[in-house]
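So, here come the structures, one by one.
What follows is calculated from the coordinates using simple rules that are stated; it is not laboratory data. All values reported here derive from a predicted model rather than from experimental measurement. Cβ atoms are built from the backbone, for glycine too; each structure is taken alone.
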Structure P
Amino acid sequence: MLATKSPTEEILDLKEERRAILLAHHYQEPEIQELADWVGDSLELARKAREFEGDVIAFCGVWFMAETAKVLNPSRIVVVPDRAASCSLVDSCPVEPVRNYRRLHSDHVIVSYINTSVEVKAESDILCTSRNAVQIVNSIPADKTILFLPDQNLGRYVQQQTGRRNMKIWQGTCVVHATFPVRRLAAARADHPGALVVAHPECPPPVLEMADFVGSTSAIIDWCVRSAAREFIVMTESGVHYSLHKLAPEKKFHFVANENCNCSECPYMRMNTLEKLRDALLNLEPRVDLSEDVMRRARVPLERMLAVK
């Protein structure tokens, strides 16, 4: 009797057959991160998406990330494990109000967080990630009014860091980060008095005020690994524990539950599984298909972001 291959073995075979690269966000399940050619945050994955030789990108994250990969690789096939893996920030920022704002305020600069739909990106002047948002805003002339969208907590943090007064902020939030309660962070600090607090800038301001370091997902990982401290309270999605433990196995990392699910997991990110990834590579579906026009227009602000050093 022939042995049945595991989903992991099937994925590796299909990856070779399809000449595919597997990209995974830090918030994916550990078994997916183990298989990925590259694990990173939104900025790192955006850069990696255009640096490989092959035919297929299997993007293990959420839909807007796969859209970004397609914009940068219009001639390649981009697939995702689960089409329903969306993002609360994308849902909070439909394109029509952004178009209306553009028509009414043509002289304003629209800075869109990468956590937006490709249609919103196409209406934007420049994009940013949580890693480079302060740098992007600082690159815009001081006399220009900015509309920053869609994350209000990231927007407030950027405004505080840059001192920009002429900055309007969209009122979207991340379903994970925005629901971290400061009282639970305070309790975690009481339980672990020697631990340093690291937080993603999508967290509420009271949480950020308690943090020893604020940064993007990858920046948090880098900071914790380099730090002389041995214990950390991590205020972001718990998928980062895979990379933290891999890079600093001797250190301790504690995660705080949010109000929505009494956990620190993104429900959208966790929709992806090995079985769904295997099927995506086998069937080349769900596939990201975008119009030439929207890709052309979205590529302009995306390339502007990538050009900022």
Structure Q
Amino acid sequence: MRNPDAEPSARWVRHMRRGEWERAWRLSDLALASGRSDQRWSLPRHEQPIWDGTPLHGRHVLIRCYHGLGDTLQFIRYAPLVAAIAASVTVWAQPSLIPLLQSLPRVGRLLPLHDGVPDVSHDVDVEVMELPHVFRSTPDTLPSSVPYLHPPRRGRLPGGRPGLAVGLVWQAGGWDPRRSIPPALLVPLSSMPGIALHILQRGPALGEIPHGFGLPAGSDDVLEAASAMLDLDLVVTVDSMPAHLAGALGIPVWTLLQHDADWRWMEGRADSPWYPTMRLFRQPRPGDWADVVGQVRAALRRQVGGAGRRSPAASSRDGAGRSQP
């Protein structure tokens, strides 16, 4: 019987979680050499390996954004690095992200992603999540300067009780429901002294929260949502797109993770090399969100107890987005 933990994909994930990224890239090199791309178009689009190993230097490069919105926001940081070595760069991105991605310096030409073929000539193409392999990034060398997205500041955060302005997201996308928190567990956060909750959650999940839990501050428009975040002191969110958005904006963000978290969050860490202003809260046991919420409440109490100091948002931005709340 084959051991699934010995499969190359499982070993790749294990290396990434442990911070052994160069060992993971060697596995990726072997996959490239094996000609895996011959069958790529038979896979679902988000699982298709795109890059065939062709160097990007001096080429006309197409960056395809085939994964989720959060994935694009996380890995689009590499587009300026591609632009620095390529003849030209075109980013084929989700239409809802394009207004925000336009704020990334040297992002290249932006085209809306659709189900057809890209109407642009190119010499080499690569999926946006393959770019860390292209640049052979490690936790110490990945481009981590924040903010790298720069939406306009609207100053339209709804008024409410005074206190630390905290944005909240409790439900992630439907493909992995383990990432979402039952909203009833979060109700105690709404009565914490010194905390003003602003609900960033969108969609049907809004109907699950009791009336008066917090003030609505989210938007289906990603650019507007990003602008609203700029007025917050802190974002508390499950592993979903808002976590990447807050991190890319250099806003203090607490990301709440299931026990078996995605490889990008590594293991045994309360911080992330991807986002200097991010703090990670992990389930100690599978499904134990109550413990995570307890950790968050305790951390918020400490944060409010330090009210004499500047807000985490102010200190983070004055420190080039690298301070931790």
Structure R
Amino acid sequence: MRRRDFLGFLGAAAASALPAHAQSLPVIGYICPESPEPFASRVNAFREGLAEMGFVDGRNVTIEYRWAEGRYDRLPALAAELVNRKVDVIVAPGGAPTALAAKSATATIPIVFEMGGDPVALEVVDSLSRPGGNLTGVSSLSVEVSRKRLEFMHELLPTASVFAVVVNPTSPTAKSQLGSLRAAADALGLQIPVLNASSEPEFDPVFEAVPRLRAGGLVFTSDPYFAFRSQKLAALAARHAVPAITQSRDFVMAGGLMSYGGDFTQTHRQAGVYAGRVLKGEKTNDLPVQLVTKVELFINLRTAAALGITVPPTLLGNADAMIE
């Protein structure tokens, strides 16, 4: 190697070794529990919010992504990578596991989370108005509406006395959601046997259990693991001819029957806005946790017809969108 080339190589190596704060552009570390493809619409919404604050990736900010590929046990190590990279802010979308992993990794780097659970109850922040520490973010509180999914299924299928509830036992919100669902079931006079699923191989047995339980259908609790596997769940629902409701509109768009949950485009866009405000110098403790309270009901009328279900007018009147 010629001396000039060698010196050039050393210069490039030294530049690549510089910590993030010494680079010319601020760096956002974006840690995600899933893979890029199912998260694409959320990333786009985040970048739109960031652009509202004047930041565009590659122009005046750099975004470094870390993808857990559905293996949530990898989140702590990925968060530690971003801390070692000395990024300027960490964005932790996709639910409580991501936020908690980021929180455990650093008490100094600002963190902006996005989730559906209650960040106070989950001990992510001290309060909504004064988050405390180095975290703030956005919540849709979509886990609070799991009981409403049961109510919608009961309205759709009033003669059914049993609906199976699918829960991810590893979720930090599983216990509270089940408590809410049991209270709703008692009020409605329903039985709700619980089926656990925390990995894709457990999905088939969930749908196969419906006839054995004599259940009218499946009610999925709010969980990012379920939300990002909407296409697979919709395909299984169609194969087994099972009425089901989840939190994500993606499920209905893929052919599932119904969904009821928060508007994820708004929560991710707001997370981008907050990341931009932090980059501009605002402190996380001065940014109250934002609540995106819009909740959407989607119904696939084609799927309802294929299942031989007539959707009542009252339910149609509550729907935000219908697939015909």
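Using the calculated result 3.4 for distance in nm of label points 7 Å out along Cα→Cβ at positions 27 and 115, pick out the matching structure from P, Q, R. Traced to structure Q. If mean count of other Cβ atoms within 10 Å over residues 123-130 computes to 20.6, which of P, Q, R did it come from? Corresponding structure: Q.
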